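The structures considered in this document are given below.
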Structure I
Amino acid sequence: MQITVRESKSHSKLIAWLKLLETINEEMTLLFNSEGISSRTMDASHVEMLKATIPCSLFDDFKVDDGEELSLTFSVIEFRKVLEQFDMKRDNITIMHDEKKAKLVVKAKRTDERVRQFSVNLLEAMDEEVPDPKITYSSKAQLVLEDFREALTAANMYTENVVLQMAEGADPWLRVEGDGDKGDYWDEIHPISSNSKEHSKATFTMSYLMELVKALKPLSESITLNMSTDMPLNIDVGLEAGKLELWLAPCISA
């Protein structure tokens, strides 16, 4: 396996992907194959789940042997910290797998011929297998991500949990509600598109949603929410290439 990053845009996008992954788990298993880098993981509390493919087209060069599927477990935080050491106006980065030393190696060559090498230790593979959620959703809304972020930020002034709901019908609004001891807030966002077979309402932990939305900002301008009453929220992220879906469990007792 050999991956090359030369362009500043590719470098910043890869760091953004890693920041998103680390909101779920600091350490995880990533699968490297001809399509790119993929992951399916759940956080330790089983509140959040992520299913993602970082496309090979993100990188300036992406070489994996035909038919090879390389499964590597490591700290995505440490890998991200390594990548943040580089200045893409001067550095070309090569990422390699050192099987003998059980390391993920990152080598940088500068325009002045200076060469630096970092490595991240590989870890024992995680045994937990994360299945695809099998949920039938009643309501769907495609949103401008910034509209949703603004609504969550306002609701967060009043509450640690946020209520999301959509009325039954074609083209319904998404209602975002926050209610607490200091007051309350609500916002009805008009989606890019929406449809609801029946009224859907669920409550979610604000801190999880805020962290996810913040991490998504560099990756996409829109998201699609799929929801049903008191069921996990599905966030399908609009990407030019690659795939990204997130699930967030509801607060049933709220």
Structure II
Amino acid sequence: MFFKAGQRYRAKNHDDVVERKKIYYIANRDVIAIKNGQYHQANRDSILLMMRQYYQRNKDSLNKKSRQYYVINRMAILEQKRIYNFENRVIINEKNKIYYHSNIEVCVERHRKYYKENKEVLREKNKQWRTNHPEEQRVNNQRRRARILKLPHTLTVVEWLWIKQQFDNKCCFCGKGGPMTHEHFVAATKDGEYTRDNIIPSCPSCNNSKYNHNPLIWYRRQSFYTKAREDKILKHLGYKDHKQQLRIF
């Protein structure tokens, strides 16, 4: 009798009841969270069983609702995932490493199968990415080369853009504008690192001409040599009074 009376009251005063519940929840959020956590911990198995049974009974309708919700709120969901992944990137990366090394054969086979089934799509995506991200592509190529040569390779895209800004997006040797190459002040073939302490912007012509020569001797022989640009390069690389401050020779 009292139960039915309560149902009639809630139905008649639905909005008022909902509003009071909201106010109570906001005022007691922490206490409610603790109680819910304790209850779930004490009844974990029965709750999971009940959820599985409910899902099996309502599988089609729940999946339909989930798809509809995702379509309507796609951008918000992706943004929430991006924020969560960024804030928890260290934990997520560590978990992924542990899982990969524990299931390496399964993961390799899965990746091989996925690539085989989606080869053309992946190639097209990679091609578009390289076209839309030329700076990232150059950095990746140089990092791969340094990795093969077993040299330090810590330069990032942000650092490369900063280095170009230091030289006004112009060649550090001749001062010309245009597309810049990642010039190893000390050549990679002579153990020159791919780090911000050894990379400077250079036009393709100067890059090819310098090759793996001693950078200062080569530069002083060029017709476009200037003392001001040499000093700027040395200062950028950490030189003082022509004495190296960084391990580049």
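Where a number appears in this text, it was derived from the coordinates with a stated rule and is not lab data. As the structure is a prediction and not an experimental result, all values here were calculated from the model. Cβ atoms are built from the backbone, for glycine too; each structure is taken alone.
Here is how the numbers come out for the structure above:
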quantity: Of the structures I, II, the one that 0.20 was derived from, the read-out being FRET efficiency 1/(1 + (r/R0)^6) of positions 33 and 193 (r between Cβ atoms, R0 = 41 Å, to 0.05); calculated: II
quantity: Per FRET efficiency 1/(1 + (r/R0)^6) of positions 113 and 153 (r between Cβ atoms, R0 = 41 Å, to 0.05), the highest-valued of structures I, II; calculated: II
quantity: Structure responsible for 1.02, with Rg/Rh (Cα atoms, Kirkwood Rh) calculated and labels I, II on offer; calculated: I
quantity: For -21500 (helix-only ellipticity at 222 nm (-39500 (n - 2.57) for each DSSP H run of 4 or more, over all residues; to 500), calculated) the corresponding structure among I, II; calculated: II
quantity: Structure responsible for 10, with relative contact order in percent (Cα under 8 Å, 6 or more apart) calculated and labels I, II on offer; calculated: II
